[in-house]
Each structure stands twice: as structure tokens, then as C-alpha cells.
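What follows is calculated from the coordinates using simple rules that are stated; it is not laboratory data. Model, not experiment: these values are computed from the prediction. Cβ atoms are built from the backbone, for glycine too; each structure is taken alone.
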Structure 1
Amino acid sequence: MKILLVEDEHKIASAVKRGLEIDSFAVDVEYDGDAGLAAALGDSYDLIILDRMLPGKEGVDVCRELRAAGHHEPILLLTAKDQVKDRVEGLNAGADDYLSKPFAYEELLARVRALLRRPQDVQSTVLAHEDLSLDTTTYEVRRAGQLIQLSRREFALLEYLLRNQGRIVSKDTIIGHVWNFDADILPNTVEVYVGYLRNKIDKPYPDSPALINTVRGYGYRLGNAA
């Protein structure tokens, strides 16, 4: 899953980016409101973490303009302003949640996970298809009850496929949601990682149906058509 972080305090931005990447997210970072708005309008993100006080456009204004432009991705607003009126202003501008500074990374991660569950109406931390399951909090992947070890990138790819199960996703779409914007990724890199996943979740289970399907000329689909 791909996140845009807009935070002008470089130490905070670096620490949050590092933590989220360890937790299998792809993260792009911008340091002012104008650059953050341009990035959000110009690319596709699964979630935006937005500081309220930014150089250029303030976070509330960025949030308001994104909603006016028809963007519906979840927005988590970071704020040093802890007054009720400030939180209400952020929520009324279109933010889905807020987190007061200073914050613990564990709470930020929990809020990110909760927001990412909302659009897909997923009430559990476990994503599943047939006998395959992926736990977004413990990072355990199992098929037929057997634990499967995945790299962080493999985990991120499988999570994205599970969140879009039954839908065809193109290589470009996968790149846009699993890798950072500035990553030098080619379409055949997606093929390589899909191959890695098949070697772990499909090939060891020859008596079960293959879960990752290639739709020639279009991309990949986990499971049958929705």
C-alpha cells in the first residue's frame, strides 16, 4: 500500500517514513503544502498523512482542496494544535482522523491500518481468500494453515492483491501502489515479484487452485472475477 507523507519537520518525516517502510508500506514524502497537494493530485495513494501546519498551503487547505477535486483517499491529519475547534476544523475540511503531536509511532501505525480498512469495509485485520490469509498486524501469511515467510515487498504486493481480489490490476497500477514514486521500477520487476509470490503461495499447493492469475494483456487478478 502506498502512502503520501506531507511533513515539514525532517526528523519526524524521516522517522515515520522509515517505520512505515519497515511495516511494508511504500512512502513518498513532501515537505510543504504546495508540493504535497501537487503530489496528491498527480499520483494515486492509498492514504495521506498530512501535517496541519505546513509552509505554503496549510494542511487543512490541502485537505479541503483534495476533497473539492474529488479525491477520497483516507487522510490522517497530524496536529500540534490540540484544541477542540482545531480538530473540528480539520475534520470538517475532509480529514478522516487526526493525531496530536507528539505521538507514538505505534499509535500512528494503528490509525493508518484502521483507515485503510474503512474503504474496503474490512472489519478484521485479516485479509483472506479461500485458504489464504494475511494478518496486517502480525504480518503472518498462511495457506492451508501453514505459515509462509514473505519479504516486505512480497507482503506488500500480496496485501494489495488481496485488497483488490477479484479485480484485474495492471502492472502500472501495482507499481503505483507497492513501490515509491521515485523507485526505478520496470514492468518486468512486477513479473519477478509475482513469480516470487507464486513460488510461495501457489506452487507448494498443487492440489489447490492457483490463486494468482495472469490476465494476458491486462495484468493480474487474485481469485476469480468479482
Structure 2
Amino acid sequence: MDLLYFLRQRTRFVRYVSDTVVPHLAEIKRKIETGEEPYIDRRYYEDADEPAFLQEFEDADLAVDVIGMTCLGMLQSAFLSFLREYVKEVGGPELLGRVSKMKRGSSLQNFHAFFAKVLGIDWSKSGVDLALIEQVVLTRNDFQHNAEIFSGYVFQTSNHAQKYPDTAFRHPSWPELLDARLTVDRDKLEASIRAVEGLCEYLEKLRHPPPRTR
């Protein structure tokens, strides 16, 4: 089975979601900031106790984060699905059952150890940014499990911060002294997609090496 084809179908859709939705939200924020229709402030001065359309701006800003995190979650799901199918194609469901026995703390870490110890495949030789791939998983997990009722933003957990204090997904304008607010801009999403695709391409080349030329 051409696993790369199906992976690229998923990453194509991740890009589609980001490129379709985020620019629309950015345009809403731009119109609010410049006072364009339908965001023209027609209040009397004495009633203007806060910026016009503040709620609409904050909603659009938060929605950008949600879309970015959703795209990151879809990328992680596609990647783990690729790894599961890869192992099944190599050795069947029985071999896949051995992955969880690695007991390294997360599915990604289990697969990483399994490929090294059982299949003899060193991911570091792929040349991709493995640290970024791990941050994808950690950031997605923070989004799923570290949301608070007091804020719509998602912040880095202590475990994530201990391993990656300078996380790639820190909001660029967030104060350095505070716990990192996590966000996924288009550049970081693209870098994450390329890292995942690069590792999967490396794994497939090991399984299906190109024919030798005379």
C-alpha cells in the first residue's frame, strides 16, 4: 500500500484548512483595526469605554489559535496512523501490539523506541527535525488537556516547558516571563508538516529502496 499517498492527502487537507480559514479570520481583525465595514465605530464618545468590536476581535484572534491547534492535531493523527500502518505492513497486527510494550510514556516515544530496538531504524538518520515533531505532539496534548475555564488561550504545561523551554509554538508577542501561550502560525505549521513528511519519506525509502542502476 502506498502509505505516503494517503499521508500526503491528509497533509494536503491540513494545509487547505489553514489556508482557507485563517486568512478570513485575519481579514476580520484587519477590518476591525482599520474601521472598515461592517466594523465602523458609530458610538458616541461618552459610550466608548473600550475599543470598538473588542469581543469580535478577541473571538477572531482566539479562533486563529483554535484552527492552528486543530491543524496540528490532524497532522499528529495522520502521522501516528502512518506509523501504525507501517508497522502492520512490516509484521502484521501482532508486531504492532509490541509498540505499547515499549512503555516510554507516549505513543510517539513508544514508536521511536520500537523502530530503533525492534526494526533497527534510527530516526535521527532521516535528517529531519525530530525535536519539532515531538513539540507538535506536546503542543497538541497541551491544547487537548491544559485548557482552562478562565482563558480561551492554551499555555505550555510544566512537563512540556522542562523539555522545551524555548518552544517553537510560543506566541511571538507573549511576554517571556510568563508561561508560554501556545499558537500555531502558518510557518510553524508548514515546518511541522515538512518534518513529518520527511520522516515518513525516509521510512518508506528504507522499506522500498530504489532499484540499483548499472
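Some points to look at:
- Relative contact order in percent (Cα under 8 Å, 6 or more apart) from the coordinates reads 22; which among 1, 2: 2
- Read-out distance in nm of label points 7 Å out along Cα→Cβ at positions 19 and 163, computed value 1.9, structure in 1, 2: 1
- Computing distance in nm of label points 7 Å out along Cα→Cβ at positions 35 and 155 across structures 1, 2 gives 3.6 for structure 2.
- Structures compared: 1, 2; top value of Kirkwood radius over Cα pairs in Å, for residues 27-74 alone, i.e. the largest, recorded for 2.
- Identity of the structure behind 4.6 (criterion: distance in nm of label points 7 Å out along Cα→Cβ at positions 43 and 107, calculated), options 1, 2: 2
- Which of 1, 2 yields 12.6 [mean projected area of the Cα convex hull in nm², calculated]: 1
- Origin of the value -12000, where helix-only ellipticity at 222 nm (-39500 (n - 2.57) for each DSSP H run of 4 or more, over all residues; to 500) was derived from one of 1, 2: 1
- In this comparison of 1, 2, the computed figure 12.4 for mean count of other Cβ atoms within 10 Å over residues 91-98 is attributed to 2.
- Structures 1, 2 were shown, and FRET efficiency 1/(1 + (r/R0)^6) of positions 67 and 99 (r between Cβ atoms, R0 = 30 Å, to 0.05) at 0.45 was computed from 2.
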